[in-house]
Each structure stands twice: as structure tokens, then as C-alpha cells.
1. For structures 1, 2, calculate FRET efficiency 1/(1 + (r/R0)^6) of positions 151 and 383 (r between Cβ atoms, R0 = 25 Å, to 0.05) and state which one comes out highest.
2. Tell me which of 1, 2 gives 4.2 when you compute distance in nm of label points 7 Å out along Cα→Cβ at positions 511 and 543.
3. When semi-axes √(5λ) of the Cα gyration tensor in Å, for residues 255-518 alone is calculated, the result is 29, 28, 17; to which of the structures 1, 2 does this value belong?
4. Taking distance in nm of label points 7 Å out along Cα→Cβ at positions 351 and 599 as the criterion, which structure among 1, 2 has the greatest value?
5. Can you spot which of 1, 2 the value 12 was calculated from, given it is relative contact order in percent (Cα under 8 Å, 6 or more apart)?
6. One of 1, 2 was used to compute helix-only ellipticity at 222 nm (-39500 (n - 2.57) for each DSSP H run of 4 or more, over all residues; to 500), and the result was -7000. Which label is that?
7. Given a value of 0.55 for FRET efficiency 1/(1 + (r/R0)^6) of positions 279 and 615 (r between Cβ atoms, R0 = 35 Å, to 0.05), point me to the structure among 1, 2 it was derived from.
8. If you work out percent of Cα pairs over 32 Å apart for 1, 2, which one comes out largest?
Structure 1
Amino acid sequence: MGQAWHAAHSLGFEAVRDAIWTPSAEVLERANVVRLMRRHGIDDYWELVRRSQEEPEWFWPAVVDDLGLEFSRPWERVYDDSRGPEWTTWFVGGRLSLAWNCVHRWAQSDRADAEAAVWQSEDGGRRALTYRELSREVTRLAEGLASLGVGEGDVVATFLPMSPEVAIASHACAHLGAIQMPIFSGFAAPAVAARLEDSAAKVVVTADGSLRRGRALPMKEIVDDALTEAPSVQHVVVWRRLSEAGVPMTGGRDVFWDELIAPCRGELEPLEVDAEAPYLLTYTSGTTGRPKGVLHVQGGFLVSIAREVAYQADAHPEDVIHFATDMGWIMGPWTVVGGGALGCTLVFAEGAPDWPRDRLWSLVEEERVSILGVSPTLIRALIPHGEPWADLGSLRTIVTTGEPWNPGPYRWLHDKIGGRRCPIINCSGGTEVGACFLSPTPAIPIKPCSLGGPALGMAMDVVDSEGRSLRGEVGELVCRKPFPGMTRGFWNDPERYLDAYWRRFPGVWVHGDWASVDEDGYWFLHGRSDDTLNIAGKRIGPAELESAAVGHPAVLEAAAVGIPHEVKGEVAWLFCVLAPGREPGLDLPGEISDAAAAELGKAFRPERVLFVTALPKTRSAKIVRRAVRAKAVGDDPGDLTSIENPEALDEIARAL
């Protein structure tokens, strides 16, 4: 098997042009996905991809077995699609506890005294919990929440800075069979209120405050303001993060975390629930209208996320994982569930990853992080500060997601951070997917900016406007079959869910991204399909125009939007953030337009180039192009609660 594997492996390398990274024999020998292949007699990765798509009854049980995930009662059927693919259920009849799989079982293993959750506070503090300690804290909080009347199916909102407390609260909810609803820690009261009201949350778990960029954020006061619009909330649990006097507390409703768990002995057994029991309710903003409540379940979310962290990020129990994220972004639960399911050490960092500017690299050195998760936007923000001085030799894998890459920042990450030895596992999926649609693995060569191909178990395709498969051209990214990690619908709004994904091509999930597959079978993203520009009848994704702009040394990042035009139908406007020390001289707009025309063709030359100091971004660091366009043309920008810096829209208006 070994000789056959290495022969196929070397032939594969010869067929892949322009690869920026190629796995060594050592990497292959260690890779989880190679172990899975060998266990099932498969010596070609793309054959594994094919079988995972076409044989779900074989593939998903193989994942559960390979990763040692535990169901307390076996399933009767792998999946049931009798109500249609939109409402497929998985591991039918099976029962399990996600909290057991991610925490408690490790506390009864040889990982019991290994660090499970590490915290670096913004003011320089460090705290760590072993798996034994984490298991006890999860159980005690579960007992405390139960004393407040929380039970199976109740919604518990968490509004916390990134810290071990987010893992404790998350797993305590799973321990009880409650539904956790994480809220981005930077939201203002109206956005918090909208989510509490829509979810009918029973309890909120928050902090008295937290630190971000050297300033104290009054999280408890924000919750208090939000509760005037959320009558369903009966109790508020407050973690004394800042331990400052004068925290506003409402008698009979509010309780400090430490006082709630003081009488709890940590003896409550985790509830074993049906595999389809609701687990996670998380909100994502649409183009218009109110935020969408995306619902995930215990069995499907656990298996899907564990598969991704194991076979794509290649995590092992000895790995130290840090993702620059928040629990209000799907990559927060991705880290907590996936890393926990594999027995890894998770590092949580309060505050912003780029403040101070060398903080992220210092954290990697100090904690010996081996798997690092970042967004393209974060890397673009860090590049102007120069190459890191810290020792990054512990890094083994870099996971990226959030937006399409620009070539320059991608290569900087590969060369300066990964030392040209670390694979960049560039993923794309979404909150509704509960995992990734597309991603490479360490078993294949990687092309710059590529997403490799379909993630295991995902029946992906690129199609034209009639739903026919495309290769070598840009088309709609779709998924032709259901999968365990997909949302079970939008909270109290099934029609909106069907409209969003299933009704354009019946029985096929249309994700809303433009994608393409090149001649070597490598997949690339070209931005959101609702962001696509149509210039004189020619479609182009904003990422291509933005990459051309970012290629100019004066431009740090850019947003391309389409503006109506009487003759061409639509023209491109570029909103650019300049690199530090650069000024918007009279010649600069023309230089940037020329660069775009030289790279993409004269037809795509931007009509206007405007300069701003910041672009509006979501909590997951995605540029909100539809809001930029709406501001430019005077339209309603729709739901803006996900934008972390709404003041950027005012600056765009001034630039016009």
C-alpha cells in the first residue's frame, strides 16, 4: 500500500502546475486523511472525494469510526431524505452528547491533564484549564443553569469575549440539551436585542465587561439596554471579567457566575439527546430584512466539523489551535467543537488580533500554536506593519476563510508567516453550511489562492444559469446533495430558508458564490454572485478588480461595486484604502485604473477610484459590498447589524 501510495502521489505532483506547496512524505505519513484512505484501501485522494460524495452511507460512518466519535445509541439509518433534500435528517435514531465528545471523555483519558483551553487577555494575563478542569467547570455551569430552569430545547444566549468561558458556556448548554445562541461580542444593544427577541432566549450569559484595543467595553450594560426589547429573558449570568465595582445588577434576574456555581458539585451527567436535537442557533445577516437565525443540530454539527478539522486542518490531540475569531462567527463554534472533538489545546485571545500590531505573532510564539486560523482581511491589515520578528516555527498548518484571496497577501502569508513550509488550507462555506463546501487538504499540492476542491462528503458543482455543469468558466457554486452539517432551516422561517437556497434549481443548494474549476481540477472563488458586476454584458467578480487594485503598492485593500450606466449597463467603482504613508495624489486614481485595465482588459477599467480610510466589514472581516454600493447609488442598504464599523459608510458618502 505504501509504495502504491507514493507512486500515485508523485504522479499527481507532475500533473499539477503552479503549485505553491507540495506535501512531503513526512506530511503524508502524519496526515489524518491519509490514515482514513489507507484504512479503506484508497490510494488516490480524488477517489476518496468521489466516494465520499456518491456513497454517504459508507463515508459518514467511516468518519465517525476513524475519529472515535461516540454515539450512546447507534443510528438506525445514516440519513432520511423522505421529506426532500431540503429537510434531510442524519444518523436517524442515534443518540449522543456533544459535550461528552468534546470535553468529558477527554477528562477520563490520558488527555485529562493536558491543557484544553488557554486564555490570553488583552492586558497580558494568562490562564489555562486542563481537560479535567474544563469538564468540571462545564458540569458546574450546567448545574447552575439547570437551577435557573434551563432544560432541553431552551435557548441560552452567550455574549462574551473570547476566553475559556465561551467554551464552558457552549458545552454547558450541550450538556443540558439546551440551544446556545452566541452573539458577536462587539455588537451594540440594538443588534443584541434583535437576536434575543427573535430567538426568545431564556437566559443570557455575559461578562461585566471586556477589553478591546485598550478600552473597556461595558458588556453587561449593553445587555441591560437590549433587554428592554427582549421580554423572554428571565435571567442574566454575569462573569466578573473586569471585577469592577458598580456593575448594574437587577435583583431576582441577575446573578454572578461564581455565585451561581458556588453550590454546584459537578456531578450532573450530560444529557444524551437525539442526533437531530437542536444545538446551535446563530444569526447571519442577509442582503435585506432581519438577520437569519441558522439552526444546527448536535449529531450533524459534531460529525461535520470534526471531519473538517481532522482531515482538512489535519488536527491531532497534541496540536495547539488558535483562530482569530469570535463565537458570533461560525469559526468560533468550528474551533470549539472541532478542536474539542479531537482533544486539542484551544487558545482564546480577548480583544483585537491586530492590537498591539505584533500581538498575533507573539501569541503564536508564546503558546507554540501549530494550527492558526486567519482571514484574508486580517492579513492585509497586518502586512503594512512589516514581517513578524517572533519565532513562528511551531506553525504547521494555516487555515483561512472569510473572503477570496488576493495573490500578493496570499504569498506574503505563505512566505513570511508559513515559512513556505505550511499549507494554507483555504476554506469556503458559511454559517448555514456548518462547515466548508470547498477546501484543500495536506494530501494534495496547493495552488495559490485556490480552495483545492470539494470538501469530503460535499457534492459540489459549478453551473450556468440553467443549472448545467461548467468547467473552465465562472458559474454559480452549488451543492447537489444534502450533508450532515447543513442548517435545519431558519429559526421560525422555513419559507425564507427554501427561498434562499433551494428554489432556484429544485433539489440543489445554490450558495450564492461565483466559482470556477481550472484545467487541473482546482477550484477558485470569485466573490458573492449578488456582488457580481455586469459591465457591457461581461460578468466579473469584484475580487478580480480588487486584486488588481491591491497589486498597486499604494493600495492596502479595496471594494469594487457596480454602478448603473446608461450605455454600458454597469460600470465599476473602486473604493480603496491606502497603505500607511501613502497619499491620494492626483495621478493615483489613474494609476490604479490603468493597473486594473492592464490585468483584466480595457472593458473592465474602473470608471471611478475613490479613497477612504476604512471599508465596512462584518464581524467575520468580510467587506459588505452591497452596503457600499447602496450608499453609492442612494439605495436602502438593508440589514446593517452585522457591520462592525458602520461609521465607514458615512466616510464613503463623504468620498462621493
Structure 2
Amino acid sequence: MKIVRLFACLSVFLFLTQASFAQKNFAKEADFAFKNESYFSAIEKYKKAMAKAKPEEKARMNFKLGESYRYLLEPEQAEVYYGKALKLKYDKADPIVYLRLADVQRQQANYKLAKKNYEKYLAIVPDSKEAKEGVEACKKAIEWISEPTKHVVQNEIQLNTKHYDFSPTWADKKFTQMIFSSSRPGATGDGVDLRTGENYMDLWITTRDNKGKWGEPVVLPSTINTEHNEGAAVLNAKGTNIYFTRCPVIKKENVGCDILKAVKSGKNWKEAQSLGLKPKNGDKVVDSVTVGHPALNKKESLIIFSSDRAGGQGGKDLWYSLYNKREKAWGEPVNLGPSINTPGDEMFPYLDKDENLYFSSNGYVGLGGLDMFKAEKTGENKWVNPENLKYPLNSQADDYGIIFEKGSDKKGFFTSNRPGGKGKDDIYNFSLPDVKFILEVYVKNKETNEPIPGVTVTLLGSDGSQVIKTTDEEGKFIFDEEGGKRFIKKNTNYGLQTKKDEFLAAKTKFSTEGEESSKRYIEEVFMQPASKDIVIDFPEVQYAYNKSELLVDERVNSKDSLNFLYQTLIDNPTIIIELQAHTDCRGSDDYNMKLSQARAESCVQYLMSKGIPAERMVAKGMGETVPRAVGLECETIKQMKTKEEQEAAHQRNRRTQFRVLSYDYKPSETAPAPAPEQTGGQ
């Protein structure tokens, strides 16, 4: 299908001169031009022939015009003429018009209408695999476009013209020179390709400067370019050998296309020679077979190419050949088989740095036209499981000829004739921006909400990473990158710890697991001030009535409350605390003092049972001496109107608190280990 310029390096055509069409059976001449893939010429002649054609013949010619425009990669015009053929009831003669109409509608991203026409064809030809795959492709295309990959695709405006510019390949080891195919003016030959109305294709070279700007392309010498079509090249790793496709145009002969090799000599190239990959019938080369689009492995011992030679899966297949050093020749080509090839066309192979295979095909479910695929290398000369590169690398149009920048699988170049381009085929660059995670940490005083400068912030990753930084005057630190390395990585769990004298340490946690898009995390961390004159609350500890035992029943578990204090002591391993227990003012002062002391000691004993050293805690019974707040004094409580109000006030005064006596404790080697969730929050 896409033979017109995609196989500028993989097709050959029979061209007849204008004079040979002098006397005037336009219909027969148009059919002959169409048969020989001279679509540009065929269109002109079909239009002339229709003037005197009968309705049935006019329907056929409209279909042929649709086909010609489809092959010329003009789906809008193709849709017009398929529609005219349908109005003239060409579907009665051949229902394939529905299939081809659906194809060109899909190439314009009109997936809903294309799906309807595939279904119309299936109603007539229910076993059509092509139509079934077309329906599936329409569904997939809608899905892929609604959920695009993160690739950024841009037209390489500096290189492109209004003509065909396609199939880039690297020309040097530094990846600063690029060779590509083009039909722009200035070619070696001055002929016009009757298929396209354009100049014949030549290979051009351009150089990129340190700022990434491409220089003016220069046509390669006549040892490589001729008056025929040249294109789709590849160089060996050293840049000393170039392999490319040449499609000679010889009057009244079909000589196919061939892969040639030229060797560099100084700054020039020697005369190109055929690799001998075309099949032979006895001693005679089968000229009509086409081979082209070479790809090389690193050792230059394997070449992959596209060909319509016999023995394939249908259409144009990918084949490989191994180099025989002893005979200094390439071996018999081997088909890559049904794990890669389809009844459609597989073309434009490329091997990346890991020798995974990239290629373009119209034989798989795709967005329309040629789509690019990646197949994983699973063994020697074996690739399987082609995966569609999806949108936006692929589009409703033809997308092919991908290459990568040096050492990268995230940026490179490819060719497309998608809408919005500069010319008929354009070279595009693409990149997959790194997923970037940034963490902004703001540390504040829990009591005043003021920022705290000079806080030590420790970032711990589940990958074993640790970063220690300090907050600025605004109590802030931003974990972005340092020395080109990012602090926050993909698929990692992180714990954040903050420490500063006279504040209790604080912790929080977050995770980048499953995140596929860049994200900015913002964490506000509130630190509890903990100087000697500040008494700190923690979750309520309750006791049995008039007893010092910790209350644990179906309703209350006071040990859970003390576990909060346990964690605080673990997170702050140098603090020594005074653990205070308070009673309400009912009962005698002496009794309340003794009861509160016993309760404080119960708390200390529980914490010791969990491994906290006794020397880190001082039990302090406060009795009823320190009401929680103004308005909760005994005399004030007695004046409250109801027993409920009084009981609530007494309950507020019955409390357990702590304050930090010092930060001077030195943990011993036998101190309890931190809680299991080192990167956990609270």
C-alpha cells in the first residue's frame, strides 16, 4: 500500500514516455500506468477517460482513482473518489470499496465512520480478517489517543522541506551527522518520478552543531546517488561503510530495488556495489524482486532488510542475512517468520543499542497507515512479541524509520506524513522526558505555626538512600536534584524525619510507587516544642477507679495511649522525660498525691517493659496541685450548675503528661531498636 515513497527504496516501476501515450485510449493507458504503479500519471488519464465512460466503467474508474490517491498517500482525495464509486454502486461489482474507504477514513483519524464501513464490508464478507482487524484497530486507536504515552513529538523544521524528507540514519560515531532521503531540488538526476510528480530520491547529509542546530544538507556524491531513487540507508558503527537502497528506473523493464554498499575512502566514497541479496533463478538474478531498507547489528555481521521475495508471509517481509567472512559475501536470506511478519507490509527495520528490533507495519492492529513497533530480542537472530509504540509516536498516518540518539532509548527521530507537517513526509524528533519528582518540605512550630529554620531533615528511601539537609530561614527545603542526580526516584517509598534541639522529632512518609507522571510533593511537618517549661499532652491514659493500674477493657486500652509516648522516646533517643500524672481535686491532698505518683510509676513500668531504660524517665505524681487550665480550679468546679459539667471538668484535670528534662541521654548499645516502620509516619 505505502509503496509510493516508502518504497522509493523498495519498488520498481515501468515508466513509459509521454510520447508513447500519444494516441488516445486513456482508459487502457490509465490501467497500464496503474498496474505499473505510476499513480500520478494514472490519475490524469483516468480523469480524461471518464469523460466518455459509461456509468459502470465510470464507477470502476472512480474506484481506481481512489486507489491511486490512497497509494499516493492522499487519503482525503481517496475518500472522495471511493465515495463517488459507491454512489455509482461499485460495491455491487466489488464490495472491497467499503474496506478501502474505511482504510482511508482511519488514516484521517475518523475512526467511528471507518468502523461502520469495516462492518459493512464484514456484512458482505464475514470472514475478512483485514476488516475484523480494522474494527479492532479503530477501537484501539480511540483508546490509545485518549491515553497517550508521555513522548513529546516535534517537527524537525530545520531539516524538512515541502517535498519528501524521510528515513534518517546516523553518519558518524559522535551522532552529530545525519543522512536522510529527500526529493528536494538539487538531486543528482533531474528527472521526475511519474508516481509522485516529485524529483527522484537522493541521500543527503547534514551536521548538527553544539547547540543542536542542523546545517544545510548536502547531497551525497555520485558514487552513491544516481539519476534513480536512492534512500533508506544505514552505516556501520565506525561510519566507514554505508548500506543503502537503489531503485533503478529503466524504460519498459522491471528491475526491482537492490541494497548496495559503498566504502569510505578519506572524505569520499568509493563506487557502490550490490550485496547480492536478490534471489536467483539458476544463475540469473530475479530482477523484479525488491530488497531494501537495510539495518545492521553492531558487528556488521547481520543485516536485516525488507523484501517481497518468495517464501514470505505475504506483502513485504523482514529478512536477515549473515556475513560469511571466509567467502566475503552475505549468506542466503532467512525470513524472520510469523512472529514478526504478517500478510501486510513490514519495512524500515532498525536495531537499537540492545539489538531490539524496531520496524513499521500495516499488518498489525494500529492507528492507521504504517505504525512503528518494537520486538524484543529473545535469542540469536530471533525477535518476538511486536508491541505498538502507540500514540503520539504513531498516528493515523504513516510513521516509520525510527532511530535513537546515542546511548538512549528515550529520544531520537522518525518519519511521518501526519497532518500539520511541513512537507509530504517530514522528519520528526521525539523525546520521553524523565519523570521528575520534587519534594517541598515546610517545617513549622506545632504550637505557633511559625516556620522553624535550621531543622535537620533526613530523607530515607526504601532503596537504601539517605539524604540529610537543613531548612532555610523560611523553614523550607526543596529536594529536587544535585549534581545532575535527582533526590526522589520512581517506585520508591520514602520516610522523612526532622530534628532540632528543644523540639520533638517528627516523621512523615510518602511513596512514588505506581506514579508514571512527574509530581511535586508538598509535606508540612509540625514539630512539637519541647523545652523544660513546656508540658506536652499525649493521648489520654485511663486508670481503674481509685487505682493506679492501667485501664484495659473492651472500651479502653490505655497501653495504646502509652505506645504513642514509647514511639516519641524511640524517635528522640537522647531525651530524658518527666512523666506527670494528675488527679482531680476530690479526695484528700495526700491521697491524691500518692495515687498520682503510683499512676505515674505504672506508666514508667509499662514503658520499661517495652525496653525504655529507667534512667530516661522520672515518674512525678502531681496530685491535684496543677489544674489543667484557668477555670478548672476546685472552687470553680464546685460552682458549676450541673453534675455533668462538674464531672467533665474533673475529667479534664485527670490527665497524664510529660515534659523534656534534658537532651543529654546517651543511648547504650543495648538500647531498644527503632520501631519496625523506619520510614513510617505518625
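1. Top value of FRET efficiency 1/(1 + (r/R0)^6) of positions 151 and 383 (r between Cβ atoms, R0 = 25 Å, to 0.05) goes to structure 2.
2. 2
3. Only one of 1, 2 returns 29, 28, 17 for semi-axes √(5λ) of the Cα gyration tensor in Å, for residues 255-518 alone, namely 1.
4. 2
5. Answer by label: 1.
6. 2
7. It must be structure 1, since only it matches.
8. Numbers: 1: 48; 2: 64.
The maximum falls on structure 2.
Since every read-out is calculated from the coordinates, none of them should be taken as a lab result. Everything numeric here is computed off the predicted structure, so don't read it as measured data. Cβ atoms are built from the backbone, for glycine too; each structure is taken alone.
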